[in-house]
1. For the read-out log10 I(q)/I(0) by the Debye sum over Cα atoms at q = 0.17, 0.28, 0.32 Å⁻¹, for residues 232-271 alone, a value of -0.51, -0.89, -0.99 was computed from one structure; give its label from 1, 2.
2. Kindly point out which one of 1, 2 the value 62, 42, 41 was derived from, the read-out being Cα extents along the principal axes in Å.
3. P(r) over Cα pairs in 10 Å bins from 0, in percent, for residues 168-279 alone computed as 13, 39, 23, 14, 10, 1: which structure among 1, 2?
4. Consider the structures 1, 2: one of them gives 20 for relative contact order in percent (Cα under 8 Å, 6 or more apart) as calculated from the coordinates. Say which.
5. Here mean count of other Cβ atoms within 10 Å over residues 56-63 has been calculated and equals 17.6, so which of 1, 2 was it run on?
6. If we compute distance in nm of label points 7 Å out along Cα→Cβ at positions 248 and 312 for structures 1, 2, which one ends up with the highest value?
7. If mean count of other Cβ atoms within 10 Å over residues 40-47 is calculated from each of 1, 2, which structure is the one that comes out at 16.8?
Structure 1
Amino acid sequence: MIISPKIRGFICTTAHPEGCAQHVADQIAVVQRRPLLASGPKKVLVIGSSTGYGLSSRIAAAFGSGAATLGVFFERPGEADRTATAGWYNTAAFEKAAHAANLYARSFNGDAYSDAVKTAVIAAIKADLGQVDCVVYSLASPRRTHPKTGEVFKSVLKPVGAVYTNKNLNTTTGVVSDISIEPAQGDDIAQTIAVMGGEDWESWIDALLEADVLAPGAQTVAYSYIGPEVTWPIYKNGTIGLAKEDLERTQRQLDGKLAPLHGKAWVSVNKALVTQASSAIPVVPLYISLLYKVMKDQGTHEDCIEQMDRLFRDRLYSGTPQPDDLGRLRVDDWEMTPSVQALVAQRWAAVDTSNLNDLADFTGYQSSFLRLFGFGLAGVDYAAETNPDVPIPSLAHDTP
């Protein structure tokens, strides 16, 4: 079939296998331009490994440190007349490249919140690697089924306490207009914390500790975002921000649990980027478009792979992690540089539909969004017939 993008709101319902493979190859090339990190991790588990920061973490560990990797995700395979999700194609391409480089790579497709997936992953670690020395937690899901009670929690992106009104960008039409978002009600906050907070991260580490599959000195990292004040009502001080506060509480808990192994838990605050998760947050796409323009002009723009490569090389495995006053790793440091933020704030006040393309990199935003799904990559023939049914090697091998 000939595959083209079909966009519905902030989601693209199709993905291109060859385009996704090229996107993965491009990220691998970024990492391989730097020397192999001899002090880096060697056996890595990435929970939420198929897109965005999780995928880039897996690539940075494998091709930046020569690490064996296990990845956990929940993606849909392709069929004869329907494409797979982008994360499925990303993982297929990653495994193919890893195996070609003689790197161990094994993947698990299922509900990462479930006890069954944890059990299967632990069994694979014991059988294949013995232990892991790094655990990346990068899940971004709108809902979670509790593995013990069966209760289904649903997260919401809402302010807390009052209606929030600000500028918003329609990423389909390019129209800038005001948006008003009603505040959280009832148990919205508790539901969001249950999905996006630290409980599941802690349950993964508890299970790995109990099974004795965490190596001495093991590190674990979960991802967060803070951003500028203009986004705080919907992010830092909103329901998602309260969930991230719970993530930081969990980090402190995990530090104590990992102490006997001389291990360490971290929360890494990353840069605002176009991901499947960030594109769903009101106000944020306009901020990202303005940010991209400023940082590209200044030569400091990074995408997911540059961020994760820098996290591993310059923070987690540098010997000098440089935490902030609250113990968090900050690879959003270039984004939050005062000169960058001052210019973004100035342009935020002025931006409207008529001057969007002058003040912001809306074209770059749209291009980044399409690349998430394998579209717009150089060297890919999008007019050619493509087979959407692409296997992930380790899943095909593990299928009875």
Structure 2
Amino acid sequence: MRTQVAIIGAGPAGLLLGQLLHTYGIDNVILERRSADYVLSRIRAGVLEQGTVSLLEEVGVATRLHREGLVHGGIELAFDGVRHRIDMAGSTGGKVVTVYGQTEVTHDLMDARKAAGRISIYEADNVTPLDFDGERPRVTYVKDGITHEIVCDFIAGCDGSHGICHQSVPEGAIRTYQRGYPFGWLGILSNTPPVSPELIYTKHERGFALCSMRSPTRSRYYLQCTLDDRVDNWSDQQFWDELKRRLDREAADTLVTGPSIEKSIAPLRSFVAEPMRFGRLMLAGDAAHIVPPTGAKGLNLAVSDVRYLSHALREYYADKSSAGLDDYSSRALARVWKAVRFSWWMTSMMHRFPDTDPFTDRVQLAELSYVVGSKAATTSLAENYVGLPF
């Protein structure tokens, strides 16, 4: 098979890249080692920056998003038992975020790709990018016991931090920066109305808590937990009881509880790989960087990468210029590191660390008090949360 761009990974990054390239008239094939149903079963965050929504509009997959998504102009920070609203729209000239699950974004992109008649190969085993340091890269894979080969101009690695694309980069050609956090998030999904119309980020002496949602009738809640904790240690009732302990009185009294439909624990970590281009192989999304979910940046950073990469490929084919591809890594990483900083800052300010002492706790509270009381600090948080310019 021959195509212009072989995309490895059918998550939101790979699917959006494929749809953008299709819009620009660039032929592409997507390879995914999992089944389509498995990809759709992954529960992920769903706070979309305004720039992310605009890009989904550009490829014509925002109809359901605008019908079902929840537009938020602010968030709430809670500490010392009191909630404080951050007016993001008022601080950024009207910019907002939209709550719309990553699973739904993936579903919409899958539907659009199917309607466009583009090729997606699921359950592709032993996917291997080859010869990307030369002029004729190729990708081999096994399907139904038969080995296939795709010859292409470029390979886009959108297959996550544990994917084959990141692993295929020669040792010494890539540098990684990492930070692990000594806690995780225990998350629960329930068919219950959200406790608040906007997200609540809570700092508490027992640990961080987050009240989020997916729709007016489906809620997503998180509790900070230890890295060695297990989902089996938590019954639904234990989760709800602990969440109430960490929330302010009003939220605890009005919280609607119910059976969980999904429960999981995710460790928190920061990870960045530099550079993001290796010859004719470009990394995008989680294949190049991971951020803690505190700043709601993971999916949005993947979209940011895809925007830069798709524009660079369009310039290559339309204008016969490689300038965009040459600048892809540096442009993407400049925005990535700002989001990494913001996610680290939010995580450090809101969580209780194992070595937190009374001094550290008071410093965190002082910082939160400054953030909610200073117009400049509020604006800084708001600008980062709604998404920095591309």
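Since every read-out is calculated from the coordinates, none of them should be taken as a lab result. Not measured: the values here are computed from a predicted model. Cβ atoms are built from the backbone, for glycine too; each structure is taken alone.
1. Working: 1: -0.51, -0.89, -0.99; 2: -0.57, -1.00, -1.12.
This figure was derived from 1.
2. Working: 1: 59, 52, 44; 2: 62, 42, 41.
Computed on structure 2.
3. Values: 1: 12, 36, 29, 15, 6, 1; 2: 13, 39, 23, 14, 10, 1.
The read-out comes from structure 2.
4. Details: 1: 23; 2: 20.
Working through the options, I get structure 2.
5. Numbers: 1: 29.8; 2: 17.6.
Derived from 2, not from the others.
6. On the way: 1: 2.7; 2: 4.4.
Ranking 1, 2 on distance in nm of label points 7 Å out along Cα→Cβ at positions 248 and 312, first place is 2.
7. Numbers: 1: 24.6; 2: 16.8.
Source structure: 2.
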